[in-house]
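Just so you know, all these numbers are worked out from the coordinates, no wet-lab data involved. Just so we're clear, the structure is a prediction, and the values are computed from it rather than from any experiment. Cβ atoms are built from the backbone, for glycine too; each structure is taken alone.
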Structure 1
Amino acid sequence: MKATRISEVIGVSLRTIQDWIHKTDNGIDVRKIQPGRARKASKSPSLQKNVLRKVHRAPLKSSTRKLAIQYDSSKSWICEVLKNKGLKYSSTKITHKLTKFEKEDRVEYCKEMLNKNGKRIYEAMFTDEMGILLSDACPKRAWGDPCKKVKIEKPVKDVKLNCWGGISVNGATFLHIFKGSLKGTVYQEILEEHISEMEELFPDGYYYQHDKHSSHTCCEDWIKDHEIEQVPFPTYSPDLSPIENLWFTLKDSVAHDVPKTEEQLRKSLQKNWEKLTTIQAFKTLF
C-alpha cells in the first residue's frame, strides 16, 4: 500500500505514517517506545493555576500557541490542562450586553406574562421573521464510508427566502414566504393577509407579540386601528419567544430534505411548517 492509503485505512496522519516507514526502513521497531519517550514530569500546580487564570481573564487572547510561548510549555500540555478543568475550545457567540433598563424591561415582561398562572402566554400570538439561504439548507455532516466523503450537489444558483409566521397554543398561521427585505409596507400586507387566521384562532381576542424591528414599529397605527392589544416585548430578547425554537427546528428539518432549487426550498418550508405547528407539537413548545 501507499502511505496515503495506509493513512486512510487506519486513521493516522500521513506525516506519522511517513515517519514510521522511514524508521522501519532504518531497522527501527516503531512498536517499541524508544528511550527518552517516557511521559515528562508534570508542571507545577502554580503554573497550571496561572494558565487557567489567564484564560478566565482573557479568553479571546488565550490561544494554546500564545499560552505555550508565554509559559515556556508545549501546546499539547496547555491543551491537556484546560481540558482537565472542563474547558472546551469552541466557537464564540456575539451577544448584546444588556443595560440596566433593558434588564428591568425583561423582568417586567416575564412578571406580566407569568401573572395569573401565565394567562397571557396562552392568549398570545407570538410572531417573527426568519431568513434561509438555499446553500444553508444542506446538511453539513452525514454518515458514510470512512475513506470517502458523502457528496452533496451544490445549488446552481443560490437564493434567499424570508418567512413570517405566528404561533399560539391554539394553533398557527400559514407560513408567509417572501423575497426581499421586510419593509413597513410589506409587513402591513402580511398582517392584512393573516389577521383573519389569528382572529379565527382567538374569537374572543388575543395579545399580539412582535419585536421592535423598524418595520414593526411602522405599523403601530395600523395595529391600533384594528384594536389589537400588544404585548410590550423587551428589546434584545429573542430567547423569551417560543417561536425562536421553532425556527431552529424548521431549518434543521428543511436541511434533511436537501432542496436544490427555490421551488423545492419553498415546498420544504411549507411542508415542515405544517408538520411542526400541530397542537400536539405545541404542548412541549409552550
Structure 2
Amino acid sequence: MKDKIPLVVILGPTASGKTALSIEMAKIYNGEIICADSRTVYKGMDIGTAKPSREEINSVPHWGLDLVEPGEYFSVADFKEYAIKKIDEIKDRGHVPFLVGGSGLYIDSVIFDYKFGSKVDIDIRDKFEKFSLSELYEYCNINNISLPENIKNKRYIVRSIENFGCDTSRRTKPIDDVIIVGISVEKNLLRSRIEIRAEQLFDNGSVEEARLLGEKYGWDSEALKGNIYPLAHLYLDGKISWEDMKSKYVILDWHLAKRQMTWFKRNGYINWFTSEDARIFLFDKLAKLTSS
C-alpha cells in the first residue's frame, strides 16, 4: 500500500489559498501536511509568518512548523532531510503526505532530490557574512546563483551561496509518484488577498509578537530581518506610522509573491490551476488512489 501512495505537492505564491485547499484535501483523503516555508520553521514567529491557525493544525496533522529558534541555522539541506523523513513516516501510517508551501527551493529540494555535499565550512560562511548586501548580490550575479525569496535577509543569501556550492546533483525530472499542483491567481485578486491578509495580521497582534521577539532574540537576529518584523521595529521606534507600516508590508508581500512565481515558472512539471480547478484535479487523482 505504501508504494501506491503519492506525494501531493501544492504550491503557489503567498495568499494564493494553498493552506485551505491542502487542509480540505487532507481531511478527505486521510492526509498529513508538511509545510514548505522558510519562515514558519521558526518558533514564536506565528502571526507575522501567517502560520496555520491552531484550529487548522488541530484538524489535520501539520509538520515542518516551529523546528528551530530564531537565530538558529536551518538550511535547505536540513529541510530536505526532515521532509523526506516525514514523508516516509506518513506513508508508513497509510496516510497521504501533502507538501505545501511557497518556498520554491525547499520544494525543489524534495521533488528533484537535491544532493548536498559536506557540512558548511564555517570560515567560508564567516567570509560571506562580512559582505554587504550589494556585494552579495554582485557575487550571486557573477556566479549565476539564484537569490532567495527574501533578498533583504543576508543570511538567506549566504545560504543560497552555500547551497550552490554544496549541491552536487539533482534530478532533471521529478521523483516518482508525485502530483504537483500550482495555484494560479489573477493578479488583481492576489493583490486584494494580500491586502486583506495584511489587515488580519496587524489586527491579530503581529506588532506585539514582533516586540516580544525583538526583546527575546534581539532585532539583529537574522530571522527578524525579513517579512513583517523590520517594519514593526520601525513602527515601535516611532520611525513610521501605523498606516505606513501596513502599506509597506503589502508592497513587501506583493514583491515576495512575484519572486515566488518567477521561481515556480522555471518548473515545467507543475500543473497550474485556479483553486477550484485544482480541487477538481486532485479529487480525480486521489479518488483513483482510494478506489484501487
**Fill in**
The value -16000 for helix-only ellipticity at 222 nm (-39500 (n - 2.57) for each DSSP H run of 4 or more, over all residues; to 500), derived from one of 1, 2, belongs to structure 2
**Complete:** Comparing FRET efficiency 1/(1 + (r/R0)^6) of positions 134 and 230 (r between Cβ atoms, R0 = 35 Å, to 0.05) across structures 1, 2, the largest value goes to 2
**Message:** If you rank structures 1, 2 by distance in nm of label points 7 Å out along Cα→Cβ at positions 6 and 270, which sits at the top with the largest value?
**Reply:** 1
**Asked** Given that Rg and Dmax of the Cα atoms in Å, derived from a single structure, equals 27.7, 89, which label among 1, 2 identifies that structure?
**Response** 1
**Request:** Output the label of whichever structure in 1, 2 has the greatest value of volume of the Cα convex hull per residue in Å³, for residues 86-205 alone.
**Result:** 1
**Message:** Quick check for you: by relative contact order in percent (Cα under 8 Å, 6 or more apart), which of 1, 2 is greatest?
**Reply:** 2
**Item:** FRET efficiency 1/(1 + (r/R0)^6) of positions 22 and 278 (r between Cβ atoms, R0 = 41 Å, to 0.05) from the coordinates reads 1.00; which among 1, 2
**Value:** 2
